[in-house]
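Below, each structure is written out as structure tokens.
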Structure I
Amino acid sequence: MHIKTSRLDTIISKKIVFASIVLIAVISLAVWQRHYLIFNVLMSGEAPELMQRSVESPNSSWYDDYFIVEKIDDRTFAIGEPLYHQQNFSYLIEGTARAVLFDAGPGYRDIRAVAESLTNLPITFVPSHFHFDHVGNTVTFKHVAVVDLPHIRKRVENNALTLSWYEHLGAIEGIEAPTLTIDEWLPVSGTMNLGDRELRVLYTPGHTNDSISLLDTSNGALFVGDFIYPGPLFAYLPNSSLQDYLEGSGTILRETSTDSSLFGAHRDSAPGIPVLSTQDVEDLQQTLIAIKAGTATGKGSYPQVYKVNERIELLTEPPWLQNW
């Protein structure tokens, strides 16, 4: 009887150990693939319905029933998509030789027609990063310029870059990742010559590891994409990094002055375009420093939400998953 009981105990112990190993493996796999589970499985995979037409600033004009245009100066224009739930803004920056379209929205409508109505010059499309709501997707451009980073360049064959799901995330809204044909590589800290106007390429990762900003050297205006804007900043995505965000904030503060205007790619509400200041970047930097030091208090579980200031929140992974 004693022998049989011992054998039974051994069998039970082995089963418990095996079950524990399986459970740990499942949990580890779920953590490792958490972004895929969150963004590909739990999302609807369908395009959202368009929002109702908003009351816009007197400085904005409707291009059609979808896009709005607001002049920043005589050669710089914000192109907004106020009916799209993410409230995207892209920017047309014109020189004397060519113009740059910085970002292109999700492609639910063809932004090229809007951009071409604002300039007679050839247009170079520059994505701030490769998320689906910035690259235009089915909208194609004659000339595309992309930041020259080793992890991007090594994947390019015959000037073609096929975006992966984790850097595109279009599956959230049922959008297939496109292939970009690259005509021009932009060196980090290099300049784009538009004729009588130069844009310096700043590497400002954090939101993603391919994010850039464009600095207008003539007036100090900075076009920041998704690095910072009024509303919630997403820092818990597949290629987000809080350490990168901290370094990117330092880059912006070094390269800009206190009176620089920062033009973001999203707004939190109508009317007007999303404009911030370097003080907002300083607030973000201090928040990141406090999170890293463990002195900041976030709300929620996943994502955790940290208040940056009255206009901005930072959404991160829980401390034990944060990428520092």
Structure II
Amino acid sequence: MPSAAEPGATGTRALRLVFAGTPEFSVPCLEACLRSGAEVAAVYTQPDRPAGRGRKLTPSPVKQAALAAGIAVEQPESLKSAEAQAALAAYRADLMVVVAYGLILPRKVLALPRLGCWNVHASLLPRWRGAAPIQRAILAGDAESGVDLMQMEAGLDTGPVLLERRTAIGPEDTGGSLHDRLSTLGAEVLAEGLARTLTGEILAATPQPELGVVYAHKLDKAEARLDFGRSAIELARQVRAFDPWPVAEAEIAGESLRVWAAQALDVTPNAAPGSLVAAGRVGLDIACGEGVLRITAVQRAGGKRIGAADYLNARPALRQAP
């Protein structure tokens, strides 16, 4: 195989990539690589995992997309072994693109490609480094999010930023809606980076500032429980952030429910936090430590998502005038 040459130079082979990603978020970025004019030599993704009620081994969304495109797929449990690193080196990639892969890349792996490794990260670095930047941004009440194309280094999301896209976080945004928008923006910023690199341009790498570092720790299902001693504004953010996973949960009028949609009301309740103060077609109003949370969509055990009116049809004794 001929040695790698500068991309874009006349008479040389195309930029050769290895792509690493696992969830649905990563698929648009893989598709951007396939459309870019670069050669995608292989796709790395996590091993098939049990999923669904039957716990059947299921390929990741990235694996499914790679197989549909006829790309070789590698699924090592780790990239720490000499064997795994040798297999990766054999692809002789100029660049490795990493998008929500889920495995740590050792220093030796970061150094294998001629142009190093790029990462598409769903936050405006250095804010929300780590595993759950989308949900943490909503939980914190951030007005803005975005995606950064970053040159990877050994630290956790510490590398210099090459390109960036920004988007406002709207009052109706959920973890799911922001996820989908950032996934699309990630593909756009990656496509720009690849297009410019294919012309021979070396992208300017801007070091992250030392101030403003915040870590987005992995979501824990225990966080989904609503504590009505907190403010209604915080709880409304929690409901939005945890849609579609892990979905907020609460004890309401003696029943444990999943809470899919809610809004904060700027009123002062004359009741203890957790009390049902009103219940009608528009929602179930729950007193909070500050304000009132109006719950508009719920899910009973074993049931499906329903609106407040349908829920009250099943529990008419709860109906109260505001």
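FYI, it's all coordinate maths here, none of it is from the lab. All of these numbers come straight from a predicted model, not from anything done at the bench. Cβ atoms are built from the backbone, for glycine too; each structure is taken alone.
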Where is FRET efficiency 1/(1 + (r/R0)^6) of positions 207 and 231 (r between Cβ atoms, R0 = 35 Å, to 0.05) largest, in which of I, II?
I
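Assign the value 13.5, calculated as mean count of other Cβ atoms within 10 Å over residues 79-86, to the correct structure from I, II. Walk me through the numbers on the way to the answer.
On the way: I: 21.5; II: 13.5.
Value 13.5 for mean count of other Cβ atoms within 10 Å over residues 79-86 corresponds to II out of I, II.
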From the coordinates of one of I, II, volume of the Cα convex hull per residue in Å³ came out at 144; that one is structure II
Tell me which structure, out of I, II, gives 0.80 once FRET efficiency 1/(1 + (r/R0)^6) of positions 151 and 311 (r between Cβ atoms, R0 = 41 Å, to 0.05) is calculated.
I
